[in-house]
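The following blocks contain the structures, represented as structure tokens.
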Structure 1
Amino acid sequence: MLYFSRMRWKLDGMDFNQLWKLEGQEAKAAVESIKAGFIPHLYKPCAEQYVISVGNTRTVEDFDRYAEGVLPMREHLVFEQVWPLEEGFCIDVYPYLEKRRAEMADTPRLLHLLQVAWDPRSHRMDEVWPRLVGELGTLQEPRILAVYRVAGQQRALIFVDVVDAAGLNRIAALPSLAGAEVELVEALRDYLGFAEDVWRSYKLD
């Protein structure tokens, strides 16, 4: 089962130096989970005090044990959303992002999450979903990393890497998104790049 999670930091009087120390431990655990294949997506929204992820779990109980008993920052994380997902498609994300990091200095790009929803009175997700997956799957630019349907809801999550804001507008104008509400457009950081900043306590040259 795949789950989307939004995990906000609960600072409780911590300053940022204390936060980066704890998050540094969390980042090491996250990198291990990425290498083990448990987390196909992990991002830090730009200028926000939370992280988002898509993770694999065998059972809900396993997810709960991981969240409450394993995560180094478990006492300082508030899970604001935990949504079960159906995958439309997903590229091999981390090799793509590794190549992207190496090219960012010369050709910067914009990583984003688009959250879209349909009014069930006018659109049935079972009809919209195959068209959306098909249209997104044919795009070469913007580069679609993945699309997921939120189970039990009229909602989809699209992870996209674009050259500029016009690329986001091209996605929003797709025929399969006619009648959809774009609920959220969120700028993201590749988590592994963010982790490097955390390990140096955001003390940049």
Structure 2
Amino acid sequence: MKIILIRHGQTEGNLYKRYIGSTDEALCINGINKLWDNTRMNCYPKVQQIYVSPMKRCIETAGIIYPNQKYITCNELRECDFGEFENKNYQELNQNKKYQDWLDSNGTLPFPGGETHEGFKERCIKGFQHILSHCSCDEIALIVHGGTIMSILDWYSNPNHEFYHWQIKNGEGYICELSKDKNYVTVITKIIGVGEQL
């Protein structure tokens, strides 16, 4: 099975480097335009089935990249709930002691009032495993969030790399191949947006 993991297009919160998790933001104009450019340049492979996070930004991205295809929403694939940090950026949180403690922990502390890192990853893996157990297609796309992609590849990648190794920009993604035993994925290539370079 070929699996395409695509991060949603840019939102206004992404533009200002805010922690956008449970906030249900739509795509911004810049995000929409970049996705159209990428789609016109055939950056995204054709697939038989599409799975999306239920958040607006993912549903809108799916509509631009795969306009004539139906999609299935998977609630477990939504982004992490950042709790008290939600919809704020580094500058706004710089003097916040809880934020400094979280940074000092290398992101291992739970988000105050939000999800734990491990709980979030477990949720994403559960959603991914549900898809694998119910899908019989040979080529699928998941249009989700950066954190969701990092969680899946942190668990499934072979050769394995840790969570933050898999960070990608809005509208980018990975083309992966699932092993026959469904125990790991091999990343074949990275999808780079138009005008972007590795």
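The numbers here are math on the coordinates, done by the rules we state, and not lab data. Note that this is a predicted model, so its numbers are computed, not measured. Cβ atoms are built from the backbone, for glycine too; each structure is taken alone.
Here are some notes:
- If mean count of other Cβ atoms within 10 Å over residues 5-12 is computed and equals 25.4, the structure in 1, 2: 2
- Label whose coordinates, when volume of the Cα convex hull per residue in Å³ is calculated, return 127 (choices 1, 2): 1
- Comparing FRET efficiency 1/(1 + (r/R0)^6) of positions 53 and 173 (r between Cβ atoms, R0 = 25 Å, to 0.05) across structures 1, 2, the highest value is found for 2.
- Between structures 1, 2, the calculation of distance in nm of label points 7 Å out along Cα→Cβ at positions 117 and 181 yields its largest number for 2.
- Among 1, 2, which structure scores highest (criterion: relative contact order in percent (Cα under 8 Å, 6 or more apart)): 2
- Structure (1, 2) behind the derived value 1.06 of Rg/Rh (Cα atoms, Kirkwood Rh), for residues 85-164 alone: 2
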